[in-house]
Structure 1
Amino acid sequence: MTPVEKPPGQPFSAIVVDDDVVLLRRLSGILAAAGDFVVLGEAGSVTEALALTERAPQLALVDLGLPDGHGTEVIAALRLRAPGAKALVISVFEDRASVLNAFKAGADGYLLKDTPDDQVLAHVRETLAGETPISARAAGHLLSFVRAEQQQQRTPDAPSLSPREKELLQHLARGLARKEVAREMGISHFTVGEYLQSIYRKLSVNSRGEAVYQALQAHLIDLEKDPRS
């Protein structure tokens, strides 16, 4: 996905959504301490968060379990109001349904709340750079999803991806960053981007999270195989 461009001399704009005040302030503090972020607002509910998305932030840190709804509603609204923004889920939920639904809604990454502060910041920067950070446990759920759905036949109208496109998607599903994918596949960073754009067109999606989700559903990739085989 295209990285978020920061105007020269201006900070990245962000919103933070979490119903736990302690965690809300923790995440806002991580961004504030970094020096190149401005937090446009904090929200503890879906209603508050939807209002904040109207300010078109470049980044949203989103919890899933909110008192008046689900964080995926916030992600969906962000996609409509700020198409170029990034949505990074930071949640206590680590069940398969939560992970898959978040990516289906358009999340750009999925972390658990016990992620250390320095790693949270590193993953935030990866997200803004167009990467898709996924916690090890979340990535494990993607694999379990494949195993659970193995017996279903591939749909006749499933899009056709080239072997290299499938290999790239499998690397992304395992949580590799774009530079790591380029190194594993022996191609340039720019070629990775070209493959991604081709994949987006074929799958009719707008983010890597959605692409991985759609490819898994259509059985276009198999995480139990070596991506290079």
Structure 2
Amino acid sequence: MTSSALKWIALITMIVDHVAVCAQNSGWGPIAHSTTLYLWMRGIGRIAFPIYCFLLANGMRYTHNRTRYFLRLLGCAALSQLPFTAALYANEWQYTGILTVFRHWNVLVTLALGCLLCGVWEDARTKPFKDYAVRATVCGLALVALGLGLWDIDYGFMGVLLILLLFAAQERKTQALLLLLWGLVEYLPLMQPPFMLVLLAAGAVWCYNGKQGRPMKWFFYLSYPVHLAILAAAVWLPLL
């Protein structure tokens, strides 16, 4: 399985998850009236994030310019923030308005923070502290805020930890095992069988063959804000 195939799996399962959230919040058809269907769609969505973390960890290892990689993630996160909250937090938006945009942060913020943390981890092995002290301080403060619940980003502290563990592991089979363990720790306590579909992400990573496949970098970057903008329009147009 190529990295492009993994990206398609992550993209499709993420969209299924977001459709379920919007449908439940907005009363769309059978999804809004069937708890079982809703939970299974959310369960399918659990597959996406671990795969994205794996791709990020590998991307950080092989990229020629980590700063550019980080800035791409951060720029796309900023572009996605408004449609993210408008689509997935529409009910809250109706009561608190634009402030909702600053309360909940999309998953690309999580990935960008993980990217920054991986860079700090790597620099700690090869450079004096003064060369990465600012980034290390930013990461430390961010992790403290996540741990104390002062900052709400998708997947929070556990999500950022997964990225760092995958980056440190390097070997694919070890990464697949980490994904398996992370999925069990994160979702087994919830006692929701559909959410255990997250374990399929470990299987997908196990099947990864190390090849890139068809390069569609900007398509996958832009698919995140674009699909959220479409969902936001579908949620808000009936209310106008």
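Below are the figures for this structure:
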read-out	value
For 1.00 (FRET efficiency 1/(1 + (r/R0)^6) of positions 58 and 170 (r between Cβ atoms, R0 = 30 Å, to 0.05), calculated) the corresponding structure among 1, 2	2
With relative contact order in percent (Cα under 8 Å, 6 or more apart) derived as 33, matching label from 1, 2	2
Structure from which -15000 was derived, helix-only ellipticity at 222 nm (-39500 (n - 2.57) for each DSSP H run of 4 or more, over all residues; to 500), options 1, 2	1
Label whose coordinates, when distance in nm of label points 7 Å out along Cα→Cβ at positions 42 and 186 is calculated, return 5.1 (choices 1, 2)	1
Structure responsible for 0.94, with Rg/Rh (Cα atoms, Kirkwood Rh), for residues 50-129 alone calculated and labels 1, 2 on offer	1
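Each reported figure results from applying straightforward, stated rules to the coordinates on display, with no laboratory input. Not measured: the values here are computed from a predicted model. Cβ atoms are built from the backbone, for glycine too; each structure is taken alone.
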